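Visitor: Heads up, there are several structures right after this.
Rule-based calculations on the coordinates, nothing more; no lab input. Predicted, not measured: the structure shown is a model, and the values here were computed from it. Cβ atoms are built from the backbone, for glycine too; each structure is taken alone.
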Structure I
Amino acid sequence: MLKIDGIDVYYGVIRALKEVSLEVNDGEIVTLIGANGAGKTTTLKTISGVIRPRKGKILLDNRELTKIAPHEIANLGILQVPEGRRIFGNLTVMENLLMGAYRRKDNISSDLEWVFTLFPRLKEREKQKAGTLSGGEQQMLAISRALMGKPKVMLLDEPSLGLAPLLVFNIFETIKEINRQGVTILLVEQNAYMALQIAHRAYVLETGKVVLEGTGEELLNNEMVRKAYLGG
């Protein structure tokens, strides 16, 4: 479904991504792990069109994305949940969800019902200002806002960042459920153990280069990955 083929990305003279190639097949959870500064968020921003690659191609269902605007990429069904949530703090929970569905012309009631089933706490707080929610609730809202756009591919950037361990477990369980409901997911996550446990396939990014790939289970059992990212 989504194919990244040999992309180079620069910040000024600094080469942030070096011939990065990866694939996300229909129905998969694919995880991208790596240290801070490895290029994980840059990869997601490049897929979303926020950053332009100097070289290489990004394809969704064989349509090239590298020369079209970010809002057009969103219209094609690639939606990102950014690091730090980036919810609209002055708007209510419901208003944030409606913002997620702004490009849709169809009936959104069934999707509203779905996100409230996934996250009942948001239903309880639908009239509350989003900026007053807890960190975990804001992450639930950020994910739900993206779901309201009916993504083909959801790009999740550090969904567990700053959350208590129990909430981290709940968020990962919800990611699995979203995937079971037909949403393809590319997940960037520093909690490598949790991410690899739910991933069908995974890639390791180091200093802007893909250095390893395999199934989630293969990488969980890989000695290099265990030493570098799993504390073992």
Structure II
Amino acid sequence: MTPAAPEKPRRAVVLVSGGLDSATTLALARAEGYECYALSVDYGQRHLAELEAARRVAEAYGAHEHRVMQVDLAGIGGSALTDAALAVPEAPTLGIPITYVPARNTIMLSLALAWAEVLGAGEIFVGVNAVDYSGYPDCRPEFIAAFEALAARATRAGVEGGHPTVRAPLIRWSKADIIRAGLRLGVDFAHTVSCYQADEAGRACGRCDACRIRRDGFAAAGVPDPTRYRV
């Protein structure tokens, strides 16, 4: 009897920014049995400490491979996260804040889609969230649905009858829910960096929108905040 061919692993590309949302997303994908390919993007962000955090997260939570791709969104500007001349707000603002990076998630998902095609990966995981977030238009369910529709029409895999599914498992969860789920999966959030103004050592400012949302999430979850703050 000819031995059965070994079953191919289910592959997924997981966008990993280094923050607590993407760390939990990677842990969820691994818990579902996926062979995970972690993708981070150096897009010219001022808080480069998040890329080192992404490396730690990918290594700690079982990514099969971790790649960092480069895109020059700083050359486009228009965001306090890429332009040092624009101050990062330290108080809640009305409307879409200046920390919104134009087309960032569209570009990151496009890179993930391209890699998924090459890998034959059936899933793309992204840790966007539409509940405890800063009002970004590319963190909403409508955006994820629209991108998946694009993937079905703009790829060879889509034309041939299959394309990667875009999974955003955290999109309707509160930050406290995300933290609790991550802890159940063994995520050490001390590995992560969320701050928009983190220093080279990854220490948080404690004042920006990302720090406020993160701190409030740990308080709501009823667990200690492991974030290292500068002050």
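Visitor: Please state which of the structures I, II yields 22, 45, 25, 8, 0 when P(r) over Cα pairs in 10 Å bins from 0, in percent, for residues 114-177 alone is computed from it.
Guide: Numbers: I: 20, 58, 22, 0; II: 22, 45, 25, 8, 0.
Going label by label, the one that fits is II.
Visitor: Quick check for you: by distance in nm of label points 7 Å out along Cα→Cβ at positions 98 and 186, which of I, II is greatest?
Guide: That would be structure II.
Visitor: Assign the value 1.5, calculated as distance in nm of label points 7 Å out along Cα→Cβ at positions 34 and 202, to the correct structure from I, II.
Guide: This value belongs to structure I.
Visitor: A value of 23 was computed for relative contact order in percent (Cα under 8 Å, 6 or more apart); which of I, II is the source structure? Spell out each step's value before the answer.
Guide: Working: I: 28; II: 23.
Source structure for this number: II.
Visitor: For volume of the Cα convex hull per residue in Å³, find whichever of I, II sits highest and give me its label.
Guide: II
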